[in-house]
Structure I
Amino acid sequence: MNVNVSVVLFTADLRLHDHPPLRAALDGGRQVVPLFVRDRGVTEAGYGAPNRLAFLADCLHDLDAGLRERGGRLVVRSGDVVDEVVKVAAEADADEVHLTADVSAYAQHREARLRRALEADGRRLHVHDTVASAVPPGTVTPSASDHFAVFTPYYRQWAQQPLRDALSAPRAVRVPDGVGSEELPSRAGVTGVSEGLARGGEAEGRRRWANWLRGGIARYEERHDDLAGDATSRLSPHLHFGTLSPVELVHRARRAGGPGAEAFVRQLAWRDFHRQVLAARPGAARADYRTKHDRWRTERTAHDDIEAWRQGRTGYPVVDAAMRQLRHEGWMHNRGRLLAASFLTKTLYVDWRVGARHFLDLLVDGDVANNQLNWQWMAGTGTDTRPNRVLNPVTQAKRYDPDGAYVRRWVPELAGLPAPAVHEPWRLRGLDRAAVDYPEPVVDLSDGLARFRRARERG
């Protein structure tokens, strides 16, 4: 077995800058096989959404290009991830494999399987835990539990943790001969992709980050909820695929300083918070973290309401705008996500898993930890300390889209209406519905609120 060859299994860490597994694998002048496996298990589990597959293809092409600039190349295989890693390690005669730690039940099971298979072959698995999180799960814990269930005390400790230094990209990567690769997947080969889906890849992520750091972060605190202003970083897809490092982003934001940078870092802490919850409670991807014994309406009992929500035709313009943005871009403004989730779970009283599944079908940043736990937070079955809060879509629209620009952008049927009429369903009653093709509200807000309160009281 060749002690001078390592395999680096890329997963949700598709970058060359600040990549501890790659740096460790290259130590001592080793040759490295940079490997990505198109994991059959992910596809079979229903997580191979077109938008993420297209973005992934961009990321892999960019990663391969960066490796080739340094004398290397990306090896791509398809199949069971453990089988393929073992095969590649044998072909390269490598003595070790490096992997980024992840938090989902699937990732934890994959890591355990891979470790057993490699050890059976006499090879070592090295798992690195400061790649996908700024502060890894388990680093900070309360005195009486294995994880924090409330964000604020978590954040106080998270903010005090020392972070490792961000690593530069390697100058050279030498790949041993004799390890074959499939062709890289192409965005053009993916069907069902959202028309406005952004480009992926580390180069694109770093360009977007640099531009936003110069021109957006300073006003982030005051503008991040501005629906029409679109003043968020839009970096979530790059964090999901690991084309940007959360450690590097925290360092650089803190150097920028100011309230906007602090607010942005807090959002990165929310991401780590959800990861530590899911790492400790993997079942929360499917089951209530804190059950309220809800008797949710489902696809069977609320099919028409659910379909109206999916299509952006609920009769509540700001909710419909958010859902149409999701379909067109494969991404949604965070305030829109909160409104859409509150409306489905609290106003329509539909099971949060229905909404979480639809988001995972379309979101390019569809991350199990953030998606599932944010949905539960809004449904009142997660970590929210006010589980019965309901976001009123009309008052929220007036606050965060006061001129109606966001609604008019995504609901062009209402483009001729001024604010606040564009936000108020009762002011739309005089419309010629056939002419504008916009629906009546699927439910009166007061009726939806009463139904939700009755349900929670019974629960």
Structure II
Amino acid sequence: MKKTMLSLAAALAAVMGLTACGGTGGDTAAPAIQMDKEANADKSITLWLAGADTPDDLRAYLKDTFKERTGASLKIEEQGWGDLVTKMTTALPDANNTPDVVEMGNTQSPTFTSIGAFLDLSEMYEDLGGSNLIPSFVEAGSVDGTKYTLPYYAGSRFMFYRKDLWEEAGVKAPTTLDEFNAAAKSIASQNPRGIKNFSGFFLGGQDWRNAVSWIFANGGDLARKDGDKWVSTLADANTLKGLEQLQAIYQDASHAPADAKDVSPWLYINDADQILDEAGKPTGKTELNAATIMAPNWARWSIGDLAKADGKEARKWNEDKFGIFALPGNDGNPAPVLAGGSNIGISAKSQNPELSKELLRIIFSEDYQTMLGENGLGPGNLEYSASLGDDAFATTAVEAMKNSKLTPAAPGWAAVETNQVLEEFFGKIATATDLKSLAEEYDAKITPMLNLE
């Protein structure tokens, strides 16, 4: 039987000798320290970054600025999202091998903050941004008001669509969720260019991170706290309303594979007919098989026409062909979307806590937060959100983010994600004949995973 992340997280708590209510993890003071650069010359700390979202220029800035301020070296190691939780579970308890500073998904943070795997940052909180830090991300990184991880960056999901295909199908921009469903169904059924496996809205069968918006828009949720315990709420009445709307999308508008997740959805609205063969003639190849996708705002850099930039092929946004809008809710306001992004914290086992704190000061500085925004990543400090710009991408992202939500802050949530239980559940929605029974089945699976005992 596959060992679940719930048991791994429980094992982590046992190894660290910590309870599920968290621990201080060591010295919490965050004074403005004058670093002894000579004394630090032979020292180094390690930063784990999750995935490739942090651009190379920002990584270089962190290394150079850290060296300049402290005299010590910063080593950056990129970890894949798929096995990040497993690696954190193994490395964080080990003082000899733990990364000093760790980026993790905001939805992964509660499992580790609840067992004291990170240093208490409460005394640094005001210096690092205080109430300007994204509140929901701060909450995800806190236990009983004690702050262990803080928001690194945020992304807001919205709709990217092919203006040309929508126009060819005679469909207008929707103002409600029902109108969006109807529009996506109409475009799919018309399929104005006769494209094989064409989707009015491409939504992978296992893409729960985007699909959950239909649940949120109906007042439903994935889980809630009932007394001292967390319970899964897939079979709640409001959640089922969202699942019914979602099932209609899967059946009428999307021809995405049942096992497709939220990986690279922009591939399905891009043309690739600029690709040439060895003779220099168009190959006629095309990736286009969807009129609409849903993706975080940073997907903009992967959508557009192929063009040469610095000798490399890149995508250049074409306003005549592509457009964006916030997914509308049932009331006409933007539907709640799952906020993407990361939290960041210092390992409780770090042997260099003061140097690690200095790295956080750099990360939460105005310069670095502004650089995040300029690269399409929502700054963890909302004071610098203007750095995202004032174009349609920035305004749409802000519009969508105003009503965004996070996954439940349950201690065992990382187990739910790592074991891909929601992928399994959502992958069955399209063909389910009894949604309530299916939801009840998965509530029974998920509820025991939510609580670390």
Structure III
Amino acid sequence: MTEEILEHEDEEAFGVTDRLIAEVLDAVEAQDAVTIDALLDPLHAADIAHLIEQVDARDRRDLLTVWKGGMDGEILSELDESLREEIIENLAPAELAEVVRDLESDDVVDLVEYLDEDQQEQVLDALEATDRVAVEKALTYPEESAGRHMQSEVVRVPEHWSVGETIDFLRSDIELPDQFYHVILVDPRMKPVAYATLGRILSSKREVPLAEITEDSFNTFHVEDDVEDVAHAFNHYHLISAPVVDDDDRLVGVITIDDAMTLLDEEHEEDMLRLAGVGEGSLSDSVLDTTRQRLPWLGVNLVTAILASGVIALFEEVIAGLVALAVLMPIVASMGGNAGTQTLTVAVRAIATRDLTGSNVWRVIRREVLVGLLNGIIFALVMGVIGYLWFGTMMLGVVIAAAMVINLVVAGLAGTAVPVLLEKAGVDPALASGAFVTTVTDVVGFFAFLGLAAVFLL
């Protein structure tokens, strides 16, 4: 067993393996806390959280029972939101106090904001008075605001200080954040006016005024600024950290790059899941929770499918007169749907990254329509030949070719225009665009193909 544990220490950079999970579960079943400690202690908190997420609810409960005192704040903050409530319920008050004691305020806020009131109170009771005040203050800000996601632990010094005074201050008996990148300069009103990196401070002579080594990238955010805007600003301006101010422009916290990148990550993941109509679920969700998340959009898809079927029903006699139409019409709708999804994905991503704006929207729409036209012509030629060879009717090949061109052009138009219009209307384009675009391409595809067939083939 010792050799296997050492192997895991060498392999920890590769994350959690199936073998490691099996060994941990074997140790849990044997009530062997020593082996569990030896297996998990070398791992990063994110890997331990990943392992906990991989096992089922019963095994998680057994693991926490045997692995007494093993859970800490870093692991808890890395866990999927849907599991935190379950884990907290299984922790004794003393364990919970130990877990949250060393977390930064923004991590505590992230931990408690989705818990029910009783569990929130349980976590807040475990904090020291000053930390509790900071967390409760952050919880008063809007959910998707800079104030909710900022870290209240800030290193600030008067703007007139020198490098030497700052270094002496940092080395004095004060409590510093575990990680920080800038020292923020403030005026007498506690308004942030600049910041200097630790690197420049440590590489400058003691007598140099801090004001002479400040960074040009200095930027501040208001506590109620939308976190998406903050995260995009971090990405756009290559920020490492930025002060957060209140209505009086006084320094109240700081947002760091790790928080900003996490926000961007969550936003992109959320968009991807919403495009597929599966909400914000995870693999840890129960069957009922997952069903509730997916049911509404499956219902929307059912309605749109009925609408497309209604178009087909308008041409029952046409289809009855030429059975080949029933064979070929799914191809037109499917190609349009795929082309629309391609365009839609590009458009939603461009909206999320702020690349698609009012100044270039018509150029992008024109490009996607032309792409649809060219792809439509290419596949029209292919399907025209296939239609002729398959059914021996030249006009059938012409009809499906024309319908293909029409539907792919419409797919390019709808795939760009629908998410733009939804965003203008205040609706999340990632959430609602898919159903609309699919409906448009299905309806137009069926109508174009069967309508042309009614005119030219019967």
Point to revise | Read-out relative contact order in percent (Cα under 8 Å, 6 or more apart), computed value 24, structure in I, II, III | key: II
Point to revise | Which entry (I, II, III) yields the derived value -21000 for helix-only ellipticity at 222 nm (-39500 (n - 2.57) for each DSSP H run of 4 or more, over all residues; to 500) | key: III
Review point. Distance in nm of label points 7 Å out along Cα→Cβ at positions 60 and 92 was computed and gave 1.6; which structure, I, II, III, did it come from?
Key: I
Review point. Which one of I, II, III has distance in nm of label points 7 Å out along Cα→Cβ at positions 100 and 396, as calculated from the coordinates, equal to 4.1?
Key: II
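Every number here is computed from the coordinates shown, using simple stated rules; none is lab data. On a predicted model such as this, the values are computed, not experimentally measured, just so you know. Cβ atoms are built from the backbone, for glycine too; each structure is taken alone.
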